[in-house]
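Peer 1: Next up: some structures, all given as structure tokens.
Here, each number is a calculation from the coordinates, and none is a lab measurement. Note that this is a predicted model, so its numbers are computed, not measured.
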Structure 1
């Protein structure tokens, strides 16, 4: 089966030619070469390369540079600005870009919590017109997402990181799955898929993180594996586990059949993002 990571990041060291807006928790740099090396060492065939908002805001130029070097290994997601009146044109241009498969809204404090917010809905509508899913970083906003999905039934919405706040360093939250019931309610909307990214960072147990399977099982039951896609959220997780430790628990678990693993670790992603990796 093809193994495809639903979210990784790559970035250069801070330099005047492409300065960082802020510092993302992680190594001083993780280049495209570094990311491919990590994937090759554990047999990951491809990944969704998400341009890191913390460093580059809405500029995907480094992700595009990595894609140019490894077009068979990565597809691309870029954050978009809901406050930009011209965001519809930005999305239309992005949809025509080689390697682009989705856009992303970072639902931070500067983004309205109103489900009727014109900026957020403008992005969702433009993405639907251009055949792009929208990834939502939306922990603490799942009720809002439910309303947005109802307002935009033709837009494929992908929930980042189980819709839950995840740590940058140990320890994990005391009740990491406290908001899970709100996520499960979203399953009634067929236009919502869930990224099972960073799940291992929520564990209170050492590798192989056996305590994550009960809550994950509830997600799989609610959404079906054909709306769930595994990933690591590398490199956000570097202080909690290695890249291999983010892959192995899912690839080697006996809690899923081989066909279920193929769906969760690649098949759903290929369908949602209409992309498949190639090592050639």
Structure 2
């Protein structure tokens, strides 16, 4: 915190250059890392303010998966995450019309803030899984850059569309039923549909959380691994299956409040400050500097 304040004050007083300040921005430093830190596997910090030691790379292609958008170099994660994705993809391959899974972003080689996109995915414990059912697992690198997933939403996310299948339900159910998983983020209409369709045990539904976007992919977040002292879990999920909460999201989508008139006297919002290395757990300095 002190280092961050010194940086801001020094920049304002002209004691350091904007180039020096740019070098302190964490996403620039972590985004430049092409390989993992050669340290024992460990997540440090929180999902949106952390880093990853000893990251493991998800192989570009496996028997039941393919990693997508390889140019981003974001197919790195904690070993627990890699194991989970391999297990879930094997289950997905048992579903009619699915050969496995297309895996989107996990984390950078050393985690940390990303140059573009996500605010989370910083500890190697988050993974995006495409909604597109894979009908082939031999895509080349160029094809993986050009192919797109498909959207499952209708009416701005209030409902699923005709591409939603029971297989999507079962794959998300399998993920949520895994004890390694803390949460799954998906658009509200999908959660409501799963609540309607599930006729068996409903405990797993609690982990499926409605959230903005998340209609081209669903986002799986794992718990901090056992013994990971530097890793901070999110707050516990509220009790219950969460179906009423999802219905409220849908109600608000379909019945948006009237727009508020802008207040000419309201202060202008301050631009969001970029995270610096000083904002991250102290272990992240070692992760960044390790060979």
Structure 3
């Protein structure tokens, strides 16, 4: 039996069930007795409570999300950093991950893929305007509600982009899920907003084709492909994808950050032009 289920945290949050397990935390569904609402609570795993690297990342996440307020970003209501338990109280999302949806659908109709991508880009534009780079954009970190609304979650390795920190540990260098990380992340370089744009490009590719652009037997091989290989053209996999949408996806996935969209707003502009005239 889970040690938190049935307990009440800080006399307020009644823990009801486990709804997710991540690398460094468990996520529970809970009832907030003061505000009379269901919430999600992310609790740092015990083995990481004494690990400065993980507690720093956990606090980073709460700081990052706390300054963000956007309909496509999961809201944070409360945080607690005690010596024996550290947790973040968030909006409860009743939905599935975008990854689960892609796996159910195999490939997604391009109009729907565009609808999801626009919402993700708007959330990133808001975060980037506040100086926060997500650095782990992947469909596992994106929740999809039944009405088609997207919520971006898991800013756990988000970095305040204007504080020009050098990456310290080897672990941080390979951070992010290797199928979606930008070439500069794979090389362990400093990353900015354009790394998130690359990840959005990979997700759009996956939604449109039902396939990841780079797959191999191990993470190192995938990382090398991110740096060196070109993906199969989208229209070679699915000829129904409009030319303009293929161009947008490929531009977002350029190896050289200077050749990519320079901002979420710039990519949104091209998508708007494409939506007005899909034969563009």
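Peer 1: 1, 2, 3: which one has volume of the Cα convex hull per residue in Å³, as calculated, at 138? If you can, show how the numbers build up before the last one.
Peer 2: On the way: 1: 119; 2: 167; 3: 138.
Clearly, the read-out refers to 3.
Peer 1: Further question on the same structure: Figure out for me which of the structures 1, 2, 3 the number 13.6 belongs to, where Kirkwood radius over Cα pairs in Å, for residues 84-147 alone was derived from the coordinates. Provide the component values of the computation, followed by the final result.
Peer 2: On the way: 1: 12.2; 2: 13.1; 3: 13.6.
Working through the options, I get structure 3.
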